[in-house]
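Only the coordinates and a few stated rules stand behind these numbers; no lab work does. Because the structure is predicted, anything quoted here is derived from the model rather than measured. Cβ atoms are built from the backbone, for glycine too; each structure is taken alone.
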Structure I
Amino acid sequence: MSPPAASDERYASPLAERYASPAMQANWSARRRARVWRDLWIALAETQRELGLDIPEEALEEMRAARDRIDLERVAELERELRHDVMAHVHAFGEVAPRARPILHLGATSCYVADGADQVLIRDGLRILRARVLEVVRALADFARRWKDLPALGFTHFQPAQPVTLGKRAVLWLQDFLLDLEEIERLLEVFPFRGAKGTTGTQASYLQLFGGDHEKVRELDRRIAGRMGFERVVPVCGQTYPRKWDTRVLDTVSGIGVSAARFAVDLRLLAHRRELEEPFGRKQIGSSAMPYKRNPMRSERIGALARYLIQLAPNAAQTAAQQWLERTLDDSANRRLALPESFLAADAILLLAREVAVGMTPWPKVIEANLRRELPFLATESLLMAAVQAGGDRQDLHERIRVHAQEAARQIKEGGENDLLERIREDPAFAAVAGRLDELLEPSRFVGRAPEQVEEYLQEVVEPVLEERAGVQAPEGEVFV
């Protein structure tokens, strides 16, 4: 299926047009943001009335009734005239709720709605990402459990190393995503709301409105936060909430890109060895020129989007570092880009990662053949120990194995097969263990506790996490490849 066509001839971000889910797009949409702004104005007015300000109930009723009557074209028209986005929305809201117009935005600064909405969208975006990470974890856990016993050639420096199992390799990928889940959930627990802090964070305007009653000003802050679904309030700030929080958000979100890229790179390396393949559609075309190809396109796209996502994190750090006393406006334009784009990119990456994890296809015979090709070299220490236990001289046997291994390696480099096992079998010094060579080279003897590690990790770490969050379901999304 091809992605939906753009609605007009203007540029549209591929993250929205092609990659991210409808849910994440809706979360960061202009209409959702405008609706949250209105929720914030309603919460402010309702709370001010509760605490004793003269806010007519009729004004509140009109605001609630007009909440969803958002005319973005009218807002754009007003913004061209007023040259101020927040005031354009204030006037547009006042037009559909005229009784509320005199008290709209009373005591507030633009950051009351701008920052407050960002925090709501960040929180809800994190919840979507949390659900998507859980989907990837579930899929990788199923894969790891199924293949926990299958020996596979291990690699360090991408050079043949001690064997692992395919399931053990999968739990390494899974563990990274669990760390992402932990970071997302920790951030959701502590992420605070800016609240009603006023122009430079001193709450001076609210203190005036409430006749110098400090406790009412504090209660205003707490109640608005509660109405918007937050348990914590930023204790002190300038005009904006501390941009240090954005660094924590983007560090957490970009961490998803790190985990997914590592997973995708490993899969691409294994696909090159024909050991593991990502899902491939029945009519999918791998190359326009080479019909036989099965390029790992999903994994490659994960890598591409992850590269983009990871580089957004330093943007937040630079913004936080350049705040200029109570605030500067040079954070506005880049936050409009970096915040939503990071969430859309992470969302798209996780959609791809889940699809890959669910549909990965291992080829056990290829895995075994690749392992057996290298196993004689990897098994030399075990062969040496067995031959010594059978009465041989350790130093003499070590030298013989060294010579045989060098010759076998030279033959491989010249295009031949690995004949190390045959060389050892024919050497009289190894006669005592010659009949046991096949037994000594059984791949499962070399994977250590890998199968047990997989089972223990799944039982002790993964399953409790998944059981506790069994009710968390991700919104639908579609991958276009």
Structure II
Amino acid sequence: MSTPRDSYESPLAARYASSEMRFNFSDQKKFTTWRKLWIALAEGEQELGVKISDAQLGELRAHVEDIDYDLAGEYEKKLRHDVMAHVHAWGEQCPEARSIIHLGATSCYVGDNTDLVVLRDGLQIVKQRLVEVARSLREFALTWRSEPALGLTHYQPAQATTVGKRACLWLQDLLMDLDDLEHAASIISFRGVKGTTGTQASFLELFEGDHDKVRALDQSVSTKMGFERSFPVTGQTYPRQLDFRVGQVLSSIAQTAHKFAVDIRLSSSRRELEEPFEKNQIGSSAMPWKRNPMRSERICSLARLVICALDNLAHTAANQWFERTLDDSANRRVSLAEMFLATDAILILFQNVASGLVVHSAVVKHNLDQELPFLASEALLMAAVKAGADRQDAHEAIRVHSRAASEAIHRGEPNPMASLLAEDPRFAAVAKDLGELLHGSRHVGRAPEQVLEFMEDYVDPQLERYTDVEAGTAEIRV
């Protein structure tokens, strides 16, 4: 179906999110789930003694997918009620079953329960993408675990680290998000069959005061829809705190991705790391030589949207009045869908960048070497003292040569500190060892070992739980 060019369409759907996530929030998913819910309700009622025939159920089952959207739209214009519009439209398709559609239910029976199905299924898509990114970062970290690199605090030169150890910081955040996602998924309960204000009064009436049958119907419908349990109590809606808790996970993922993407953007500016750059890709319309980190920039852009959208869910949860208020409806239609679609797009980009990162080892080494004579001062001092130098004399030599080296760097010259020390008689005893003392691998501490220990003790046991999660097929479309 062609896309209309004279009407607004969300870029999240048109440009960024995957077909799986777009379908999860589509009208077809929503309204076929409504119909499945109505069938589950009718089946449960029949099983508990309500006079509903097999023929009526068969008629409903035969018309789950073939929704007449035009007819439903006409009814909604007339009735100003989306649920009743679809009840009437389906009733025309299923005349024999028309009288038992939505029996005992309120609009939130289909609306809220469908939202819970969508949240559950959306988290499954997000989980698959998280696992995929985690696998790519694991491989990258192991590959580059011993590559010395300049560590930065306050974006200023600090002690050395390794490229792989830095990647472990990204991966650790991601696996914390995966833990949070599992928790959020585990607390998604079904709204179930609760009635207009959550008291189940209509169903108690339907079953002539039989409380056990009302409880059995609630459990039966929940099970039919793939949920182990329903909320023990609700108002008209399920608790909007659940939306916030799910949204927190998406916001946290966005924060993790943003941090990763900022590091890549900064590394790209330093020419140390680079995101994938395709053969025919154009980095700038005016500057043909540029290789802008546009995918990492897009991650940051979409992440900002997700992080800010969490406020909507917080205010919606805070502003529920008694058993419900309708001012949540329009907001939730937008905020929940956009958070999921944007998070999906973020993780597709995250996977693309993480699986194709390019390390420019020569630049990484050069940048570290320029700072190593400063960073190695303590090691140089200890080596000189062990070789017989006076500690205070050696300290003064390092101080004086450090100042001279800094001034040379500020003039645009290479760092001369190593040669200055080699020519200083106070360091004569260790001059022949300066090359070894100033080798990057000497100053990375336990970074390479930390990478291996992190994988063995934390990453691999966690990823082992997801051996059945297959790699996704989503691609970047723009």
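Taking FRET efficiency 1/(1 + (r/R0)^6) of positions 24 and 64 (r between Cβ atoms, R0 = 25 Å, to 0.05) for each of I, II, which is largest?
Values: I: 0.35; II: 0.90.
Ranking I, II on FRET efficiency 1/(1 + (r/R0)^6) of positions 24 and 64 (r between Cβ atoms, R0 = 25 Å, to 0.05), first place is II.
Going by mean count of other Cβ atoms within 10 Å over residues 48-55, which of structures I, II comes out largest?
Sorting by mean count of other Cβ atoms within 10 Å over residues 48-55 in descending order puts I first.
Assign the value 1.5, calculated as distance in nm of label points 7 Å out along Cα→Cβ at positions 376 and 400, to the correct structure from I, II. Could you put the intermediate results ahead of the total?
Details: I: 1.5; II: 2.1.
Clearly, the read-out refers to I.
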